[in-house]
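Just below sit the structures, each encoded as structure tokens.
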Structure P
Amino acid sequence: MNKNGVTAFKQLVESAPILFYIADRNLKFTYINPFFSKVNNISQQEAIELHISEVIGPEGFNGNLKHYNKVLTGETVKFNTSFVKLDGNLYDYYAIYEPLIEKGEVVGFTGVVIDTTAEHELDRLSKTDLLTQLSNRREYEYDMANILKGDVTFNHGMLILDIDLFKKINDQLGHDMGDNALIKLSKLLENMIEFPSKVFRIGGEEFAIILYDIKGEDELRRRSEYICEKVASSVIIEEKDITVSIGAILFKAGDDRSLILKKADIALYASKKNGRNQVHISNSS
């Protein structure tokens, strides 16, 4: 690299909002850039000759130890990680370790660490319903797309449900009480559903539940009716009966996504038409 190249590289390392450092074979710092210094609340001078664990803390160090050992064998290492730093906060990172080789021997390595915490939080928020903290319509579409590309030997259940006469709740008790009902119902549904099955708020008072690996229509009906009965017997709003209507359908990988939702919606409409607070199972064929 010529002189201009070295100068440009140094300016990048010294000014970029990335963590850059150099460590020797004993895992002691020989250089940290200003951003690394700022993030870890230690001066560049203080960090020199300190062991990595003394600066980033034992949890971060132990989590990365296998990567340090690997780069010291001469391999380039790239990975995502997260750990609780000394300030007590959880951080997400993407790291690249490159070995430093002199006369054929590894004498240390460089570390480039990019903080992806904000990016991950934005991604999480983009998939989360802000009111209920359930997964939202976008996450529903993403999960369905993955399921429909999966193993065709498994049946799954799709439930579409909404709160009966929800408009009356808003009109009579106010939107704050309506929002509170949505939040309480969301927590109730989540407590009834075990991973990997999942609850989504897909709009207004409407929720979707994906039940994984359903054995058949009898199990789908049993689990749907349990949800319906559990909601009806729970206190969502004091001194007011809250019920849900449910439309459900069995589906599997390879089925048409829009048709699944359409049939579940038709089944939901049948539940409401037949008196609400009940389950209607759609014919999946």
Structure Q
Amino acid sequence: MTSSKDYREAQLRIENVSKVFTPEPSLLRSMSGRRSTAGYIALEDVNLRIEDNTFVSIIGPSGCGKSTLLNLMAGLDEPSSGQILLDGIRIRGPGPDRGVVFQNYVLMPWLTALENVIYAIQSAQPSTSKGSAKEQAREYLSMVDLDKAMGRYPREMSGGMKQRVAIARALSIKPKILLMDEPFGALDALTRSYLQEEVLQLWEKQRVTVVLVTHSIDEALLLSDQIVLMSRGPNAKISDLINLPRIRPRKRSIIETHPDFLAVKQRLEEHLLKETRAIEET
């Protein structure tokens, strides 16, 4: 049971959040000709508390509302009911206190890697001079090993390089919390593995709160302090919270051999298999 002390100290609080997607007016008429106002209940009564400086992964079957929940945290969409608070302040839209990394990079193609990061810094902190923003942008791009690619345009970079620019850009605004929506999903296995290690090292240095949406059990085990299990949708809920052993720094060899991690992996596999089968049977 969560104590009042835990409640107050949670950096991010998701309280009784539901999200209903209502069809556009032009789509409200069903094929039978009858009027239909029913919406799709993506999330129902979701409650979650995320502590400061922790790495939390959200995992669940396809269509369970993981990305929807992340978008609500980012302020890119609003809950149909309930509220989300960051440091006690209700989230009512996007803000520089939250950095977001998407799967598809979302870089501005007419700007170089350096210019993309400079733009982010000056947008979040308008009073920052061009010289200071450039210096900070170089620092963050160096953190992700892009010293020699700062002058490249997105079309001149591989998928892995573009995602590193996106990570540097998100960190450069110095957010309280970093939200990552399957940032490695479109990458090949080798690049994905490399970037997982890189993000892990960056997190060890920065210790910013991270919420990661992923389909990968191994990725969640490697990176997380806590794993949030989502039930199948619609009406998706949080099925369980799993706290992982606080073994840091985390190595792949640990999650592949440590009995506690192996037990959690089996638990996650069983959960995803059960929920996916239930979807197929409906």
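FYI, it's all coordinate maths here, none of it is from the lab. The model shown is predicted, which means the values in this text are computed figures rather than measured ones. Cβ atoms are built from the backbone, for glycine too; each structure is taken alone.
Listed values, structure above:
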quantity: Relative contact order in percent (Cα under 8 Å, 6 or more apart) from the coordinates reads 14; which among P, Q; calculated: P
quantity: With distance in nm of label points 7 Å out along Cα→Cβ at positions 67 and 219 derived as 1.2, matching label from P, Q; calculated: Q
quantity: Computed 0.80 for FRET efficiency 1/(1 + (r/R0)^6) of positions 131 and 235 (r between Cβ atoms, R0 = 25 Å, to 0.05) - originating structure among P, Q; calculated: P
quantity: Top of P, Q by volume of the Cα convex hull per residue in Å³, largest first; calculated: P
quantity: With Rg and Dmax of the Cα atoms in Å, for residues 123-266 alone derived as 17.1, 52, matching label from P, Q; calculated: Q
quantity: Test item: FRET efficiency 1/(1 + (r/R0)^6) of positions 19 and 179 (r between Cβ atoms, R0 = 30 Å, to 0.05) calculated as 0.15, pick one of P, Q; calculated: P
